[in-house]
Structure 1
Amino acid sequence: MEHGNYDVIIIGGGFTGVTAARELNQKGYKTVILEARDRLGGRTWFDHRMGRNLEMGGTWVHWFQPHVWAEITRYQLDVVPSPVPDKAYWISNNEAHTGTIDELFGSVDKGMNELLADSQKYFPLPYKPLQADNLKEMDHLTVTDMLKRLDLTADEYDIMHSIWALNFNGSPEEGGISQTYRWAALSNYNWVLMMDICASFKLAKGTKELLERIASDADTDIFLSKVVSSIAKTGENYTVTTKDGEHFKGKTVINTLPLNILNSIDYQPALSIKKQQAGAEGQTSKGVKFWAKVKGLTEPMLLFQPADYPINYAQYEYADGDDGIIVGFGPDATKLDPENRVEVEEALRHCLPDIEVIESTGHDWVADEFAGETWPMQRNNQLSDYLAELQRPEDGLFIAGADYANGWAGFIDGAIESAFSTTRKVYAYLRKLSQNETTV
């Protein structure tokens, strides 16, 4: 079957895809979204689990994230805070500790400020991450490289290493220090504010409500369960072919696939060598997110465990009668099955030996063939080597998504930012195309 006459074919129905469709539709262009899953949302997924609606993927938003906050304002949506923890539990230097949040974060405040001290030097304008001509001099360093340069105690090192394993949802040994500087710059160079931005406020009715509001304003064709196999330039237009043999024809293509699966499509002509290299290398985040119902848990809390544990972070989110529901993360998806209650319980018992997990759930985004990763966090050298090239159009083929944002890459904000910047490029391309056709 063949579908034609589209101005823009959008691959992927996450926040980038639906926002791009809305923006282009408002300029009068005909668009279509091809989504591989049986739902919209991409790596956001507000699903009914354990008796309530839970976010399986992206969750938190903040007014320091301007693009998503503008959308929240546009659609008059409500946000609610995650509970403020009363207690903190952590393991460092092979010992279990209990204290307050102030005691935990206070113990690493000096070290974190030292780690991020050069953020303003390299990122004076955080939404222009490639502007600094001195970026290359530090982009080869990892978070672990920098931690080892600091004069830290064993306790300080373990806690800071775990904090960055949480932020990267992967190994700090692979995480680029440029990514940490970029987050700090986006948070006004304040690491405590940065932590607050990343995990304190969520949409009252879930990410699904915002996604549906944007999609409802995008007068676009939407095809679900359409796995794209190839993108080919055919004359002046593009043909996008799905695995079930359908063909979609259009003047341009916006490809929103995550970096780790960017090379899963056959491109004709091929993507640039640098784009292929970036996709083959992949980014840092290869971890897991889980939810667990915990017996008798009634007080807001959080915990940190070392980065080589299956779970290195968890926090209380909801009351469930006499029990509590926590959300947490581990930096390596191969070490934890979030659907396995026993595995989750055992992983939490390193820090809380008496904890009893009643039920657990989650989604393995790394094993998901349409994701291949959790939220994108760049490795060392990737910002200076690849970002500009990934953002560069190849004729009428554009790559967009949270993985390719200038600012809050990996967040809903980055997905929306990328949609805005990419649709401006598409608009300019289509106008030029139209002018050329008129001249001919």
Structure 2
Amino acid sequence: MIVDSVFTNAKAYLFWQIVDCSIAVEEGKIFKIGKETQMPQADEKTDLHNLLVLPGLIDEHVHLRDEGRAYKEDFASGTAAAAAGGFTTVLDMPNNDPVTMSAQTLRSRMRTAQNKILVNVGFYSEFPRKISELEDIVAGGAVGFKLFMGLQVGGLNIDDDEAILEAFKEVAKLGVPVAVHAEDKASLAANEEKLKQAKKTSTADFLRAHTEAVELKAIQRLLKLSQQTDMRLHFCHVSTEEGLNAIKEAKKSGGKVTCEVTPNHLLLSSDDLIQHGQLAIMAPPLRSKTNVEALWKGLEEGTVDAIGSDHAPHALSEKSVSSVWDVKVGVPGLETTLPLMMTQVRKNRLTIDRAVQLLSEKPAEIFGLTDRGRLEQGKNADLTVVDFNCKFKIDASKFKSKAKYSPYDGWDVQGKVVKTVVNGKLVFDEGEIAAKGGCGFVVRRGIG
């Protein structure tokens, strides 16, 4: 038999160890992993020169924009950034223009994406206005639902516990997770209004509005509601010690609860706002060093399930406005996440096993992406090839993303993405995009 391709001289992460091997690929799937002498003949052979090969990374928290916000990012630039960052699958958040919150808007977004995407993309939906529409949205392929608790985004009234509980019960029947941005709307609005009345407009004032208590209140509220159902609740970008402790206790009680942290909340603190100002404004905001250390502890203990970049690109002009209340929150993250975390592996703050769990295995498990997350025969041929020894400086001006700014600009890191293979196809190679849009697949839950 002649297969499509064979990747030789790999140091691949297989079942909690790094193994010298070759990987044969046929029709976008891993056909065989073994010694080079055991490989079938191939139409194409690529020597990986003993570079580290990880299971294709999965980022379960990205904002690819496009449609009405294509000036910030579009499917082509966003998935180019993903490929450059070693991500072979990303999950797109629904707070778009228009908001993804119906079977129709989901189908439209998938159609817009399919001929542009360079990596595999799955799509969240916001909750629709009518709970009866949930089934059609899931049947349409949504990987999960997103619930923004700090701001009314979708059709579900976030001020109404009964409405949320009804939605949670229905989602439990459908078997998809709900990802949550946990900030309490009423508390946040009251804090903001008080500060605005006092003409407070600095970055420090943003922290005074988005307090630790704002996050904790939303987490506690949703944990209480979720305990009355069999649904799966996934907390995005947890940023506080108390919030993480509440999630930890819910896990101990048997709740179907998972959570994510971002590199931003692990590697930056509120002190960094002095240097970066509005550029580093995000929600939830950067926290105290005490909270940062608590997140690391949660990561080491296993309370934290995944690392998501929360890639949130904006036009630079939207980050440099006169009032902090008008700043668009978020920073790009797809091209910095892997080198930042590999640097932590190099510093022995994180093991390679834990890095692969957080960036590939657990996201696949949480979101039912059954054909990816590990390097195994029969799984998707999604490979992230890394030069673990390469030291370099992050240069935001060279990002593939349209958002060419970063709080990590100029940082020294170690561990560079050399090649990204998506569905068996080389998409990113030595700093350049090596494929055309449309080689990525639209991902549906339960279907790789």
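Read-outs: derived from the displayed coordinates by stated rules, not from any lab. Fair warning: this is a prediction, and the values are worked out from it, not measured in the lab. Cβ atoms are built from the backbone, for glycine too; each structure is taken alone.
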message = Taking mean count of other Cβ atoms within 10 Å over residues 60-67 as the criterion, which structure among 1, 2 has the greatest value?
response = 2
remark   = Calculated from one of 1, 2, mean count of other Cβ atoms within 10 Å over residues 148-155 reads 13.0, and the structure in question is 1
query = 26.8 is what came out when mean count of other Cβ atoms within 10 Å over residues 116-123 was calculated for one structure; which of 1, 2 is it?
reply = 2
inquiry  = Please compute mean count of other Cβ atoms within 10 Å over residues 28-35 for structures 1, 2 and give me the label with the greatest value.
reply    = 1
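From 1, 2, which structure was distance in nm of label points 7 Å out along Cα→Cβ at positions 4 and 284 = 4.8 calculated on? Before the final figure, lay out the partial values.
Values: 1: 4.8; 2: 4.2.
Clearly, the read-out refers to 1.
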ask   = Here FRET efficiency 1/(1 + (r/R0)^6) of positions 244 and 324 (r between Cβ atoms, R0 = 35 Å, to 0.05) has been calculated and equals 0.85, so which of 1, 2 was it run on?
value = 2
